[in-house]
Structure 1
């Protein structure tokens, strides 16, 4: 029966044991033509009976070995149980009809599911060569390209997919995924939004949308998206952790904590949940599990294949310089990778000036504003043109307006893809590019990885190495970055003659309040520390409580960063035998008021291993003596650098025991403390720490020396 016709009373070829007329013959009874083996194969496939489908398809190709559709059906029937046989069947179809796309496509899908993405790409491209632009073909090619890390190519495929079928939600979702991996968060956000318009019931889409909103600074919208995802899948650990991270970024630690606990119940080894929990515990001064959290992070640092630990979460904890370098290198390798840099060029001066640029997220009301504004204002415009690239929020504050006025050109790059910004920087002919944030929240390190500028510098914002080959220098000084520490930095040291941290000498200070106005007792010694709560660790806090025990009537004045931290510290004080009411918490106030209230404190007690940075600069500018302990890490030497710069190195200790002894000595010797205070006050007008113009001249000399050292054209200004 050349046509493949089956007699009605014969056994049904499907193998059911029934007569054909009582089985598949029923399908044929209303048809004018007999049921063929290919039709049977399709019917069996529809019903999920692949064995019967294979039998029918085999009969079809046995009757007609040149039947392309029969070979395709045989491949479909065999792909689950016998992938090699399926591949051979589709190979027959390709040989018979190389200009037909289906068999190429099927082979591509088979290889992709088997993990051989290179073979899949070859097959998919062969299908495209036939002229087909089927959206599923384009989509699946994109998946294999994505799996191989060829994200730009994958993005182009997914873009073609949604152009071919705009209503394909999965195509928009896949395009969003690749754009997110490329850190093109604004573009990804648009694709996830479209996918959700088409299919709003997918939790993963809400989760991914929230991630992009979070990365673009839309924290309220991100939280809402994470909540939508959680409503759809209440137990999903990824959603729990991301919602917790979003709440944490807004300081809602109490709300974040149960979400993290729930996520860790399901995935006890989840690195992101562990890291976020450690972060929450640091900020709320919940030290019950601090040692275990530090040890878990240390174990992960010792395993290159382990989940990464954010370097930003480690410098306030007791890690060594070598461990901090390892953390940064792991972060670079796993989070950023090694993107292909922009093609090298030979940039030159622009109208005789070197173009420099500061890139960061904190050109607003932020600690950075107190340090950097005057430096930007005092750059020598005869030799330098100064650009600012901001990816942080515009808070419409006076600090933001001051930055916008200070830069020669200021660009908001929040909505730009990293590649677009890198090309913009290249087109702007920037010679020196500063990273003022490092691995802060929503960092844009991939811009630097693309190498848009010939000289790139880790500057001011991140207290340690960034561990990446695309940073040439880190700003430092002889104290904060001593020569013996160079081996723990990926960057070369660019040493300023005094402190690496600039100070704004133009800061306004209000009239000093009274102690009563600050909620302090009229009499008694006032120790203070206005550092953020995450820097306060048990060892140093125990020393502080020891000082309160030794100095009768004294109090400790701290900054209230969050209610949970204040409650925790009061409990910890009581556990150490100190009445909780001897801890007094200062609310946040405008900068001028904050500087003024330093006048009613007696001595600033620094934290360790992460010192006060801007906070120390504020205290010294306001005339308040500060005692610090310096260690081996960059973050533990910042206050010491500032004290050396104002001529008070005797307030720098090298052990916690010496730190405690010096603080006690100053508290018990009011004349000695008064002399220290007078020296600190006089430094405001005489110290290089608060001479922004002098700092800027020294920085410019270093930049010119670096420019000349890399073989570029010089401005003609003398170096040194």
Structure 2
């Protein structure tokens, strides 16, 4: 049965990663024939594989149609009734909370202008439903929840409603959270994350550190937490005078309650479902671990197909799958050896997923989990569970012994800081598409096979070779330019086929918007693009001018990659910002250049010329933008920064500008740039615009779009197409955009 179930899952995988699915099919088919189960079982497996693929394909088509229809209506205000699932959090970015609609659909409520009055208590949200008008923003990816964006909210408009049975569980969850937040306990933010699955109370910097150290799985409610809870319940219930069957029934009743209390996370759903299957069928059926895991996966993915796109769901299942396969290798060992082996298995189990989502291998987890897993598994998580009844029944108990948990979390904080230097070393692997995913999966399979066969010498040799090739061997087949979607800003990457790089601007937000936003452009847009190209070093960074939307991410970028050279126009640069650039130049041990003294730059086939068309006496930083003319294989690219019409006129006077193939439109398509005379002079074939979707400036301006259209210039905007990639060959250039 396990083969049939596995082939169903492989069929689903084949829709996304065909090469890897074929590789796994070959391995399992060999296992079938080795065990002499041959043709009848093989035929059933093929049918199961086709069925899994067909169901997955149907879901994708259905979901894409739903997203398209949603995106067309998302800008229209709509009024919905919502129930607060979590307590609202108010910070400098506004108010946000998890809510449920009348049809029980989860959404993230985001209120830009939170109410000035005190936010009601958990009791209020337990007994009230709110009617709110706002705009639905569909999730960017499957497996994520939609956003409901609201300008303001008044809780006086909420009305009393009859709570449902699950509302009572969430009420106790919110009461527990309220009481814990009002306490003086150190580490209360982490206790809330461990017990309720809500990590929003952990500061963004600390949460980022936890993720980079590879221990975020400890804060996501999953099999570890469910296993610890079951152990605690069993230890308590078995001492009571009741049969084992009654103990199992009580635990089975408590598991769904805990699932709701813990936020109904996909990883928790997997763990609870597997535990329930084991408790129910352990004596009725001879089910092995793979069968139970596969049944859980298929049941959850059929019930809610979007779940298996959830990152936590993927990590949870793959780690569990690898641990089950390695159970013989893990058994009959001392505690720390088992811990080390479990960490190694978990690392290889997540290798392909980390590569697919992040283009980065979290090698730090091999070291950090040796320390943090026992600390959390044996001390912190059990203590966190014990705080639930204590804070619900008698909060003062914890307050009287607060010195113990405070010391514990101070020790944990010291450990985090001790391991923090490890985050400076990134193991980045470029995105090589399906072949790359197959190679990573193959390496994981070979490594796990050698470990389970106890061929440690061969494992070590294979690991060294794999690491060497992943770091040294970086094939690149094209010279390319990428207009990176950084919202309302500019960031343009040039990469040669030998991995030499020039980045023009970093993107960024205005200071007052950056304070209110939880969107880190470097973390979410810029750095992922660089990682997908295998870039950990920027050879040259050109800052066209000193506006925040062009250099605002400089510090964040320098924290992620090495910058070797920085190019600016030092003759017109804000003094404070210039000091910031100089400080970063020193910290990076980089070289600071003046663009107009450097004049030209050559990166393999790319040749760049920095054109000086600045308006000397102007106080407008846009009119001091560095204009760049790039040449490669007889293709000419003109990048205007935020240059104005005055700059364009001066440029035409000073330089003999040839016909341009690709124009990066100035100032995000504003009316201050891209005059008709300028377009008539350079006669571009295509125009690229970098602007944010639904930006407050309403750029690009319709007049500019019409002007480009009248001259038959094909126009592409990052707001509509996300990243725009242009690959150059000796014959032509090819523009591509995400599907």
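Coordinate-derived values only; no laboratory data. Here the structure is a predicted model, which is why all the values come from computation and not from measurement. Cβ atoms are built from the backbone, for glycine too; each structure is taken alone.
Could you tell me which structure in 1, 2 was used to calculate semi-axes √(5λ) of the Cα gyration tensor in Å as 64, 31, 20?
Among 1, 2, the structure yielding 64, 31, 20 for semi-axes √(5λ) of the Cα gyration tensor in Å is 1.
Assuming 1.3 is distance in nm of label points 7 Å out along Cα→Cβ at positions 550 and 582 as calculated from a single structure, say which of 1, 2 it is. Provide the component values of the computation, followed by the final result.
Values: 1: 1.3; 2: 2.1.
Matching structure: 1.
For the read-out FRET efficiency 1/(1 + (r/R0)^6) of positions 38 and 438 (r between Cβ atoms, R0 = 25 Å, to 0.05), a value of 0.40 was computed from one structure; give its label from 1, 2.
The structure behind it is 2.
If semi-axes √(5λ) of the Cα gyration tensor in Å, for residues 446-709 alone comes out at 34, 20, 17 when worked out from the coordinates, which of 1, 2 was used? Please list the in-between numbers first.
On the way: 1: 34, 20, 17; 2: 37, 21, 19.
Source structure: 1.
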